[in-house]
1. For which of the structures I, II does the calculation of mean count of other Cβ atoms within 10 Å over residues 54-61 return 21.8?
2. Out of I, II, choose the structure whose coordinates give distance in nm of label points 7 Å out along Cα→Cβ at positions 14 and 118 equal to 1.9 when calculated.
3. If helix-only ellipticity at 222 nm (-39500 (n - 2.57) for each DSSP H run of 4 or more, over all residues; to 500) is computed to be -8500, which of I, II is the source?
4. Using Cα extents along the principal axes in Å as the calculated read-out, with 44, 35, 33 as its value, let me know the right label among I, II.
5. For distance in nm of label points 7 Å out along Cα→Cβ at positions 70 and 142, which structure out of I, II has the highest calculated value?
6. If distance in nm of label points 7 Å out along Cα→Cβ at positions 78 and 110 is calculated from each of I, II, which structure is the one that comes out at 5.6?
7. To test your reading of the models, identify which of I, II gives 16 for relative contact order in percent (Cα under 8 Å, 6 or more apart) when calculated.
8. If distance in nm of label points 7 Å out along Cα→Cβ at positions 6 and 22 is calculated from each of I, II, which structure is the one that comes out at 0.3?
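Please treat every number below as a calculation from the coordinates, not as lab data. Quantities reported herein were computed from a predicted structural model and do not represent experimental measurements. Cβ atoms are built from the backbone, for glycine too; each structure is taken alone.
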Structure I
Amino acid sequence: MNDPLRRLFRNTLAALILCAALVWLCYLFVDRPVAFFVHDRDFAQFSVLKWLTYPPPILQAWTPVLIAVLMVRRIFGPFRRWERAILAACVTMILADQFRSSLGFAFGRYWPDTWIENNPSLIRDGAYGFHPFHGGPAYGSFPSGHTARTVAVAAIVWIAHPKWRWACVFAFAAESIGLIGMNYHFVGDVIAGACVGGIVGAYSARFFGLQ
């Protein structure tokens, strides 16, 4: 294992440990108070918060088209750096969402509020906790797929084009505010989603030669 990969692996372990600690603290002290605070003040009435959650699934829906266009473009010569970054972002978004789906099944967490197929939730039923390997959309709150996809793409941009790091921070902040403000996710879900997206993005950037 060469030094860059060893360093990346060490950073991955550190990120996972930090994420686990933060999620546990949120589970005990933050998630419920924030969810009730958001609900009691009816933040969901502000449509702008809902709009902030739209970009990840819309962008993912277009990733196959972008990948196909890039494959045709590759016929005419090697990719430039920004083109490799777009390809990496497309692949990374799909991978991050798949990781999120697998982890969602493994952890089986209730949602903050009732949104999907009459799901049990903290706000409506007082349901709170994890039910590992339960399966079904009613138990898919953890980690946040929207955050995972957002941070995965942001990680590619952060590494490949440092001058756009401000946009990465803005995208993460906006997405987090939308998800928590609409009570779509707990704070801990967002932290875990960011960890998943960041790790997938970091490895993808190395795989695509952007580091």
Structure II
Amino acid sequence: MCMETPAPTNQSFNGWIIRSQPASRRPGRLLLLLHGWTGDENSMWVFTSGLPEDYSILAPRAPFTAPQKGYSWREIIPGTWGLPTVEDLRPAAEKIIDFLADWGAWTGQSVEKFDLMGFSQGAALAYTITLLQPGQVGRLAALSGFLPAGGETLCRGNRLSGKPIFVAHGLHDELVGIDRARQAVTWLERAGAQVAFCEADTGHRVGAGCFSGLGAFFGGSG
């Protein structure tokens, strides 16, 4: 059954500021958007264009204020910008899982399995959530991101067996070097993930070709 696509709304829920949009087609899937450093709940909405209509989309604002503007998924630790570890991001990952459980109980949305899309620091958090809760995450898209230190240890074995992961990165990324994305792909594949890797002739952003690939990736089932 198809309905008119609902407009996204911004609201407060259990201490979180979120932007959300319910699915316009049932049965529905849940996609969680995780913004990058200095972003907010609106930053990731540019990536929702062309996504399947059966997605409910949820974008929370990170809990920590960044020094310049916007928000961060971890407390600010001088000298470690761009280098968070899995343990640095674990508190945010656990808060996200708790938030989703509360959201599901309130809305009736199934959160037993959800898909993830993260940009930059948000991609690092998405990797962390996926490695800590591999059975709960269906599909993962990591945009201009990196595997946080300690993630390579969690990638040992067959932890991500068959999991679809889309990695997009700019060849000239001035904030997160392309080598970090390539290293992440190597570790993810060692963990058994099915990785689609898109490199683009751009900086710290998603290139047009990778943007198209992102829509096709989430158009798949499973």
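1. Here the read-out was taken from II.
2. Corresponding structure: II.
3. II
4. Only structure II yields this read-out.
5. Result for distance in nm of label points 7 Å out along Cα→Cβ at positions 70 and 142 over I, II: largest is I.
6. Structure I accounts for this read-out.
7. II
8. Answer by label: II.
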